[in-house]
Structure I
Amino acid sequence: MIAILPAAGKGSRMKNISGEHSKEMLELGRHPVIWWVIQEAKLSLPDSIHVVSHPSKRDLNEYLAKEFPEVKIGWQTEQLGLGHAISQVVDNDEAMVLLADTVLLPAPSFQGSAGKDCWVLCEEVQEEVSGLYGMIQWKSGPQSEVQAIVEKPKAGTSPSRFAVSARYFLSAEMRLFLATEVRDRESVSKNGGKNSPEIGLSESINKAIQCDVSFFGKILLPPIQRFDCGSADGYQSALNHIEDGVQL
């Protein structure tokens, strides 16, 4: 198993806080956000850790090269979606995917969670904020198989109260499915087709489920909390949490 940390996004929501710096380099306690996510990844004992960055994110890339020389850096040079970013790590290994701007505290270990089936981490949220997330549609109730991920549903239409929470496990079969999806979409786009080359991960998961790839929901439970440091509110909440003495 490998770990993939997508970190190529521009971080537009955080420009008023991060300025010219990458959002993954925002200070959280005595370390940048990316440090916390890498430490979490290590707890699951992956064979290797890959950060998918962008060449323009010099502060992030230089920090990784200096502080984590064992981490492999890949590139997503165009903003073509999360599915596309993951596919830039070219191998057939099963993979943990940890969004690099989201911190879980205390950090969980997903060692032993690998297997032939895929899963997505999810947490229960209030109905009024369900339109901000990809929401889980279950086949037969929480922690059963996932039937679909519904992206940012309109008010009152969410299929459940469980939101996708920035961590995924993708089997080797799913990695191959995703790579094929990216390759086919790029081919259509280059040949003048109308399809966008952008590959969203939720979209790809839904297609894979229709092709009999099994996905399950793994529910985030206390005391673990999720902090989206790609948003101002989430980052402030993480700062407050760290100041309260919470450790990795």
Structure II
Amino acid sequence: MNINEITVKDMDQFLQSIKDIISKWCLPTAVSPWFRGQGNSNDHLKPGIFRKAIKEQDISNTFKIRAGMYIKGVRPTSNAQWLSFMQHVGIPTRLLDWTESPLIALFFAVNSLNQCTNCNNTNNDGGVWMLHPLKLNNLSNIDLFPASDIQPVYFSYQQAFQDAPVNGIARFPIAVYSTHVHPRMAAQRSVFTIHGSDEYSFENQLKKTSMPSNNYFVKFVISRNLKAHLNKDLSLLGIRYNTLFPDIEGLVYELKKAFC
């Protein structure tokens, strides 16, 4: 079934639509909906490692060997932590970034900052996807959010670093929490889905399930003409580049935007 698409008219309507959908979900108190924003609404939700002909294990293991001298603070100790760290510094992985904040997702949709085809083009409509993470995990017979050392999640992380096929990987993506090993992860309220044995995009996988018909997977489309206006609204609400990227890169971006 096709995914329900909602056209965003303004900030109030965007947030109210989210509230209306959540009201029918019966989410546990401690669980939030997940959101992902992209600058081009036509780009599929597909992890970076599957968008190009990249040898996943080669780039993952090479980064793991060579990155140690550049890491300050908490050093990754498991494959799950390494993959999370790699994702947040720009290495293509089988992870897909999501956030628990609709405003942060909207920021990425109107600023075209994340990795996708032709994102850096203000002529494209933006997209925000909304996901019920527990219903996604139910597709793999998982009730809550599994730890990284629990099957079948462990096998998906293992596959990122191991050449030989790993048995026991789930077919569908799985929603997972990860240790915040980078300041950006906390600032962006980051969560992840990790792709399993099926390398197809989220849309192609979930349209064959009941998730779209139950509005557990919804797409918001943001007109290119609204991007600048919504970005001003987000700035007033404190959602800016330097708050989501609390490092020297964020500072440089903000100063260039203000003075150059």
## Note on the structure
Output 25 (relative contact order in percent (Cα under 8 Å, 6 or more apart), calculated) maps, among I, II, to structure I
### Message
One of I, II was used to compute distance in nm of label points 7 Å out along Cα→Cβ at positions 70 and 214, and the result was 3.3. Which label is that?
### Response
I
### Summary
If you rank structures I, II by mean count of other Cβ atoms within 10 Å over residues 126-133, the highest one is II
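We did not get these values from a lab; they are worked out from the coordinates using the rules stated. Predicted model, so just to flag it, every value in this text is computed and none were measured. Cβ atoms are built from the backbone, for glycine too; each structure is taken alone.
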